[in-house]
Structure formats: structure tokens, C-alpha cells
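*Asks:* Some structures are shown below for you to check.
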Structure 1
Amino acid sequence: MSRILFSTILTAALALLSTACSEKPVPPPETKVAIDPNLVTLTPELEANVKIGAVSEIQFVDTLRIPGRIQVDEQHESRAGASITGRISTLDVHLGDEVRTGQRLATIKSTELAQYQLNYIKASQQMQLQTKAVDRAKQLLEADVISLAELQRREGELNAASAEVNAARDQLLVLGMTSGSIAQLSLHNSGMSTSQVTSKINGTVIARNARLGQVVAPAEELFVIADLSHVWAVAEVPEQQIAHIREGQSLNIEVPALDDAELTGTLSFVGDIVNPATRTVMARANISNPDMQLKPDMLITILLEAKPEKVIAIPSTAVVRENNADYVFSQTLKSKQYKLLPVTLGRSYHGQREVLQGLQPGDQIVLDGAFHVNNERKRKEME
């Protein structure tokens, strides 16, 4: 029994040894070298389509976009009202009418004006009497009928009467009467109880606060006349940007209501105080408006060039945009090898992009043709 068992074990061992000797050794698994998908080696063909250079600094001039509005130029605006208390008897213009200097806007009937005219007529008549008295006194003095003192007394009375006439005349001028109308009072010795409201400039009626039969007083504003061929472009500039603007600076104006038409102007005024509520400073420009296209209170955008500042910048052609991020191809330690590098970019200016993060002056990158390099990178990645 033991011989049989020994024989069986010996046979199995010999068979196992024979099998082991007949099998070939298993080779070790191959190890692949990892290739960075962001690396690109420039081929001669690719080198011909790209431009390599160093990152540099430029003088960057930012464009400030400041919301604003059109306003009436106050130097070409006139406000007309009653010069005396009375009732409006006629209205001669409507809102939007074009008027000329001296044109009648309304007529006011006033008993108060009649009283002032009566005072002038009385003063004029008194002066005429005193004038005749002086002339008569001169004749009597020559005839040695009166003394020189009497003549001087009458001349004093004439001077007082003349002063009263001048005062009454000035009062009527203040109330809006013309010199010609006042002269007519002296000729006819009768007053006119009406006063005219007239325009002081050529322009457009942009406001009318008068109604027929309305009782008005001198403090009330009845009409606003504006020459709209000259307007203001007004903006509130944030105080952080005040250092970038100055009087006399040229500017552009975008007008959305006119299909974003661009106008030019000159900054004529920069405020001296900061609005504490909005932290802004008022600035305005004088704008010529011969075609009357710009309307008061129209919304605009004022474009101003800020002061130049030195920033790191790269050409827009060096930027690759992928997955909502910006990249450039930066040179590695090998001369013809470039790597896709993420960067943070800022403002644009004349085909340049401001670099906020990721590059330093002197770094070698693909300045032009980054699109071709990126296509080669994608092709290699798909192989």
C-alpha cells in the first residue's frame, strides 16, 4: 500500500516538473511614457504661421463710460413772467413754438399798472409846470421884479419834479413798458392798463405755465424759452475717476435714442464739490445741436479717455479661449516647446489685452497664431 502511494506521488511530481519546464517566462508589462496634452512642439510648418516674442508693458489708456443726460444750456435760456400783478387777457404762443427776441408771449391787464402810469403822467405835468415857472422867473429877474433867491427856489422845485419823473419812468420800465410806450403817455396824457410779456431771446417755448384769465404776480414764472441749438451733456462722475478727467478734454457721446449716434464735444466744466449722497462730481460739456436732434433729458453715455497707466499686456491674437477661460502658449525650457498656460485678463485697448495674473514681462509666448498652435495641440490629443 505504501509503495503504491509513493509511486503515485512521484508520478505527480514528475508531471508537474515537466509542465513547469515547458512554459515560457511571462514578460513584464510595458510602461507607457505619460505625455502632457498641454505641450506642443513647433514643427517647421507651424513656426512659419506663428510669431514668438516676449510679454511687455504698454501705456494703457482706458475709456471711461459714464451715463449722463442732455440738459438745456442755461446760458441760452430765458424765463419770462409778469412784471406786475394782473390777469392774463391774451396768450400768443403755445408749447413748442419758435419765438424771436421781443415777440409778445402774453398780455396782462392790471389796475396796478394804470396807477403807476397815472403817477408818471402827474409827475410829467408837474415838471412841465415847474419848467414854465423857471422860465417866467428868469424873465422877471431880468426885469428886476424878483430876486435871485426866488429864481433859485423855483429851479430847485424843477429839479425835484424832474427827479420824480425819472423815478416814475424807471418804475414803468421795470414793469415792462418800453421807452416808446412811456413817451406816448406824456403825449396823450392817458394810460394803458395792459402789460406785455415778451421774449428776451430767440428760441423755443419749452414750458408754459400760463392760462387765459389766470391772475398772476411778479414772482411767477409763466414761460421758459431756450435756444436748443446749444445744449449741455451732463454726467455724474464717480469720485474715484475724477483724477482721470479735466476741463478742456475732448470726449465722445453715444446717444441710444439716435441709433447710438456718436457726437463729439469738449469738457467745459468739472464740479468743485462731491455730492455726499452719490459720491459723484458733476461734469458737463457744451454740445452744438444745429439739427435739434438732441432733446433735453435724453439719456446718453459719455466716453472719456482716462490718464495713461503702465500695464502688462499681450496681443489679442495670443489669447486662446476655452471653457470660459483664457490661455496663452508659454515657452518651456525647450526652445520649440510651448505649454498651454491659464491667464487672467482685464481690459482691452487697441488690440491688446491687459494681463492681471499668469505672466510677467519678458516671458516668451506665442504672440500671433495661437489659434494654429491650439489646433495642433488638439490634434495630438486625439491621436
Structure 2
Amino acid sequence: MSSTLNNIEFLSPRLVGERFSGHAIPLDVLRDLAVLEEMLVETAKWGYMQEHPDRKRIPRGFTNGVSLKLTGIEEGSAIPKIALFFTLAGTSLDLFPSDNAHYFHLAKNSIVNAVNAAERNRDIKEYLPENLLCYFDRIGRSLRDGESLELNPADTAQPARLNKTTRRKLLLASSNVLELTEEITLRGSIPAADQAKMTFDLHIISGPTVSAPISPQHCDIVKEAFMRYGNGGIVMLQGIGRFNRNNRLQSIDSVEHISLLDANDVLVQLDELRSLENGWLDGEGVAPDKEGLDWLVGYFETYYSDELPVPCIYPTPEGGVQIEWALNGYEISLAVNIDIRQGEFHALNMSNDDEIIKSLDFNKPDDCVLLNQELKTLSEAEV
């Protein structure tokens, strides 16, 4: 008997954030959508058993002929169009999708309702059991601060907004979840490595020491950083970290990228400021706010040109950050208030005492690139 492949529009989640503008979805986010299919299948099975409490198991072939596929991406904030595909037997009796497709729709509603419950501090387990909530450890893990995945954007009042906050609530609602995984970017040194176990220890700047696996492609970098331990062997590591329910890093599950940094790298200097506590300056001195330091790290990663010289970075007694350059006969400083993301730029021509003073507001995109322009202009000036 022949069969026909048919499909119905099933899910059109909306990705919100700067990374998703321009009709594009990063590949790491597509991994989240692949896990969403796994979760929908298992939730559909759970829904079937809820409606058939007399049965002990799912019918054979329950998911046969049913699958989810990405069929397109709508413009604006990226909206992947996901269709539910099903196989129809080629007879006049089979005019409609498999009855099992009904349970996929129930599964989608259960997931949407659970995410809405997390956002509104309602009982999440009213909509999903604890074992299925564990899937959120891999769904939404790639989302960054300020980003969200709206599973039901058509409902503007309750769009089922999955973000870093609601994802954590969903996971902690399950007593089965003892640890959570997150995407991480860490900087630190490598004091120990075990070739037999293929692991190494990463001593995080201003943080704990945790164990990580050694992948064959990273062996040379790990070895070099280990040999340079205590003498500038600082690495930047990106991967997946495992945290306990109190949000403390326990270990590193996987390493995706690792690279050696200069000892005076901007990001290394900023990380060292995290260890400061109030009273760091002879009993006085306010410690820089860690969220403010996170913002400044992001600023340098996003905007600061690699072609410009590496500055020296110091804490200020008021809790701010002072950034300094010696460039082409100029002594340059930028005093940054990391709480309000504003700075005072000052450049002194050491040959004639001419000054350039400007206020920068890093909340404005134009001012974010202005620092590069000023430094480039001074580097090319005749002194």
C-alpha cells in the first residue's frame, strides 16, 4: 500500500535578541530546537498515558510516521517555522492525520503552559511532570542575557517566554535535577593535567579550581598552558559548565574552544578585579560591581579593536574602573562608571600639554565605537 507524506504547521517560536536580527539563527540555538523535538515526543507519550490510565505502555508504533521539521525562517526577530509531518496510508479511509498527532498538540500546549507558569510564578508541575522538566537542561542553554525564545508569540499576553530566568525556574521545579548545565566562558591557568584520565584542572581567575576533559584537538594548548603555569599561561575556555542548585560551578562537562591569552589581556585584567572586596584600599575603597564588570568584559569583546594597543586597567576607590594607554606621545585615560555605563575620556599631549576631554555614554551605540575612533586618530597624529 502506498503512503503520502503530509504536514501541518505546528510551531513558530520567536527568537528575541540582537543575535537573531537579520533573518538568522545561530547554529548553537538550532541544537536547542532539536532537543525540543525529543521533549515533544516524550511529552506526547506522557499525555497518552494520562488519557489512558488503564494501559501499562505506549502502543507499538506510536510515533511512527510522525516527525518535526524546520521548513523556513520568517523575517524580523528570527521565527523558525516548524511543521508536524505525518505519513498517510493511500486509502480513501485515511483522510486525516494519524490520531497520534493529537497528542503532539497536547504536548506542545503542556510545554507552553509550563513555561508561562514559570514566568508567572505559578505551579509548573501542574502542566509537566518532574522527569520531563529535565529536558530544559538542554533547551534554552544557548540563550544569553537579554535573549528569549517565545514558544507561543501569537499570544502577546502569555507568549511562553523561555529565557535564562524561566529556564532555571523550570529546572529547579524538578527534584530530579541536582545539577544544571550552562554555557560558560572562563579565563584561568592550568596547574595540573592528567594524561591517563585525559583531564586538566582550570584555576579560574578570582574563582575556584575545577576539572575539565581534554579533547585530542586541545592537547597542545593544554600542555603549553600547563608548562607556562605561573608564568603567563592564561587560557580562555568556552564550553559547558555543571552547576549545583546554588549556582556554584562544580565541573566542566565539555570544552568547545580553548586559547592562550597574553598575561596582560584586557579580559584577564578585568577578571582579576573580581577578587576585590570592599575595603581593598587600606580599609577603604568600594569593590567594583560584578555585573558592571560583566558589562565591561562584553564591551571589550564586542567593540574594542584588536588593532589597538592593550591598555592597563585599575580599580578606582569609588568602585569604578580606570583604563590607561601610553600612545604616540599621549597619556590617555578613560574613567568608567560601570554602574551607569558612562566614561570620561582624557588625552594629554606630553610635548605641549594640549588636552582632549570627552564624555562617553556607552548606552548609545555611536559612543560605543567612538573610543576606537579616538584612539586610532591619536595613534596616527603627528606629535
Structure 3
Amino acid sequence: MSRDVTPFHVAFDEADLTDLKDRLARTRWPEPETVDDWSQGVPLAYLKELAEHWRTGYDWRPAEARLNALPQFRTEIDGLGVHFLHVRSPHPDALPLLLSHGWPGSVVEFLDLIQPLTHPEDPADAFHVVCPSLPGFAFSDKPSAPGWTVERTAAAWAELMARLGYDRYAAHGVDWGSFLTGILGETDAAHLAGIHLAMPFARPPQEQVALDDRDLAGLAALKEFQQHEGGYSVIQATRPQTLGYGLTDSPVAQLAWMAEKYWAWSDHDGDLEKLIPRDTLLDCVTLAWLCRTGASSARIYWESHNKMALAPVHVPAALAVFPKDARMPRAWCEARFTDLRRWTDHESGGHFPALEQPELLMDELRSFFRTVR
């Protein structure tokens, strides 16, 4: 296995973009939903409008240029090619910061954070940013055999940080990246200054603990989510290959599968595009489409959904909870994260804080990691 770290450049052929537009033009649409809301899925009128903009008004090349303006690399870890952004701060004492995305995300979610994190006004807030693509996502390899669990990915990320020469680093994660970052806190504690999680999860402690109204409301919301929103996870955890045929062959299927989650999991007033611009949403979808990751990105659910131990974490931790995201009882999280330094119940925000509230997230990262540098 080579330990080489080689530069990477994004360059999709124009033929790929022409093919995308051609497929969009030939979409075979279903009849409209029989309700006047999103309870049956993405409304037909909204998706038709979004798909037409994708075909006639959207340009992928600016997103490609944004990615190529940042140092990108690939390296082989545990037999898998891993893609990552590695943007060093000009401040030599900057703290290395590992950013981990989830599904249906990608490194695109973090692009607005990188410049202010690496080039802050106060050098004391500077970070060297490392942002990898999960196995099966974007420009990382698609695993060809089972076994790429979240635990194995966390071990690969620890190896990546060591390979880059970082003996001590901080880590932040969302969605699957939150689980991954928690596992790093379990397994790579000797090298972690601290971890920051959005959407922390924990199991009930063995001893009985008191739950307040917010805790009980969070558990009720999780139950409601599984009943009415959890179908995607069941499909991806059981039949990701079958799902992948449609997502890889039909751009509208890929668009609907992802756009529904950005709409449902973000904290908006009914108009998602006030919060996440239409072209930013399409940047995320287009990357998945061009990289053909409909099946490979879904397999993380087949590998790890409801299968993680969620063992105790003893490194300094900060947990951020947003009202449109999952909320575990605080007492449960305190039992798992034994050195919990910061818990924040935000008044607004959802599952994609780097896209929805980048300034708030940057402030959280700066203020917490300033205490553990």
C-alpha cells in the first residue's frame, strides 16, 4: 500500500454535463401527489421547477472552480483511495481541525467555512483544515467489499491526520460525521484536543436519570421522525444496491432523494432557498450525480445504521443541538461524553449548520477549541 499523498484536481468532461441536461430533458414524470404538502415526498411542481433550473439555468463549473481553488489530495488508507481538502493556515501555531460530513452531504457543505477558519482576524482562532470525503462519497473510492463501517472510517481518519504530520488535532462532525467524530474520541483520544458534534447520540445510562421537558420532547420527536421520515434510512440500510440503480440512472431521482432531505431537515419557513440558495443545493446534488455515488454513499447505512456501540468518550467535548435536528436527552449525553465542556440548545437551525448558519458554527468552533488549544 502506498502512503503517498498526491494532489487532486476536479475536472469533469463537458460530455458528462451534456448528458445530464439530456437526461433531464427526457424525464418521465409521475402524476402529482394527492396532498397539498410534503407528506408524500417532494411535490411535483417544485421538483419540475428545480429540475428545469438544473437543466437550463445552473452551471456546475463555478463549484468545480471553488473546489480547485483549494488544495485537494488523495491518499490510500487501508486499501481505499481517500480524497480530502487540506488547507493550511498561514499561522504556524494553528490547531489542526478535521471536518467530517455525513449523508447526503459532501465536502461542499464546508466550503464557506474554510477561508475564515484558516485566515481569521485573530491568529489565536486559526485552524489547519482537513476535510475528507467519506468512503463511497464524491472523489473517495467506492469500497468493493463489505466492512467499511463508521468505526473503520474513523480509524482511517486517525491515520490520515497522522500521515499529514498532526500529532494533536481537533475534530468536528455532522450526521455520520458526528458519529465518526465521537468514535475518534473513543479510539484516538491520545491525539485529540477536543471534539465538537452537531447531532450527538448516546444510549440510556444504566442508572435511571431525570429527564426534563426538552429531553422528553426530543425523544418524542425522534419517534415521530422514525415513523414519518425514516423510510430513507430503512431502504439504505437494507437495499442500497436496488436504490442505487435509480439514483445512478435518473438525475431527477437523485435530485428528489437529496432535495427532500435538505428541505425536511433544515430550519426554514417553507422556502428552503431563503436559507440554502438553489444553486448551492444543486452543487451538492450535481457532485453526487457526476460521481455516481447513489449506491455507494447509501451503503454506510447498510454497514452501520443502528450498529454502533456508542461507547464512553473521555476527551473534552462540545455538543450543539439544533431544533430541526435530532435531540438526545442531555443526561444521556453527559453519561457518554464524560468531559462535556459545552452544551448548547440553539433556538434555530437544523441538520446542516455549515450551510444554514455558517457564522454561528464558526463562532462555536472558535470559542470551544480556544479553550483546549
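*Asks:* Comparing structures 1, 2, 3 by relative contact order in percent (Cα under 8 Å, 6 or more apart), which one has the largest value?
*Replies:* Between 1, 2, 3, the highest calculated value is found for 1.
*Asks:* Output the label of whichever structure in 1, 2, 3 has the greatest value of Kirkwood radius over Cα pairs in Å, for residues 52-139 alone.
*Replies:* Greatest value across 1, 2, 3: structure 1.
*Asks:* I have 29, 61, 11, 0 for P(r) over Cα pairs in 20 Å bins from 0, in percent, calculated from one of the structures 1, 2, 3. Which structure is it?
*Replies:* Computed on structure 3.
*Asks:* Output the label of whichever structure in 1, 2, 3 has the greatest value of distance in nm of label points 7 Å out along Cα→Cβ at positions 292 and 316.
*Replies:* With respect to distance in nm of label points 7 Å out along Cα→Cβ at positions 292 and 316, the highest-scoring structure among 1, 2, 3 is 3.
*Asks:* Thinking only about distance in nm of label points 7 Å out along Cα→Cβ at positions 172 and 324, which of 1, 2, 3 has the largest value? Show your work: numbers first, answer last.
*Replies:* Values: 1: 8.1; 2: 4.2; 3: 1.9.
Once distance in nm of label points 7 Å out along Cα→Cβ at positions 172 and 324 is tallied for 1, 2, 3, the winner is 1.
*Asks:* Looking at structures 1, 2, 3, which one was semi-axes √(5λ) of the Cα gyration tensor in Å, for residues 268-339 alone calculated from, given that it came out as 31, 21, 11?
*Replies:* Details: 1: 46, 18, 14; 2: 22, 15, 9; 3: 31, 21, 11.
It was calculated from structure 3.
*Asks:* Comparing FRET efficiency 1/(1 + (r/R0)^6) of positions 68 and 308 (r between Cβ atoms, R0 = 41 Å, to 0.05) across structures 1, 2, 3, which is largest?
*Replies:* Going through 1, 2, 3 one by one, FRET efficiency 1/(1 + (r/R0)^6) of positions 68 and 308 (r between Cβ atoms, R0 = 41 Å, to 0.05) is largest in 1.
Where a number appears in this text, it was derived from the coordinates with a stated rule and is not lab data. Predicted model, so just to flag it, every value in this text is computed and none were measured. Cβ atoms are built from the backbone, for glycine too; each structure is taken alone.
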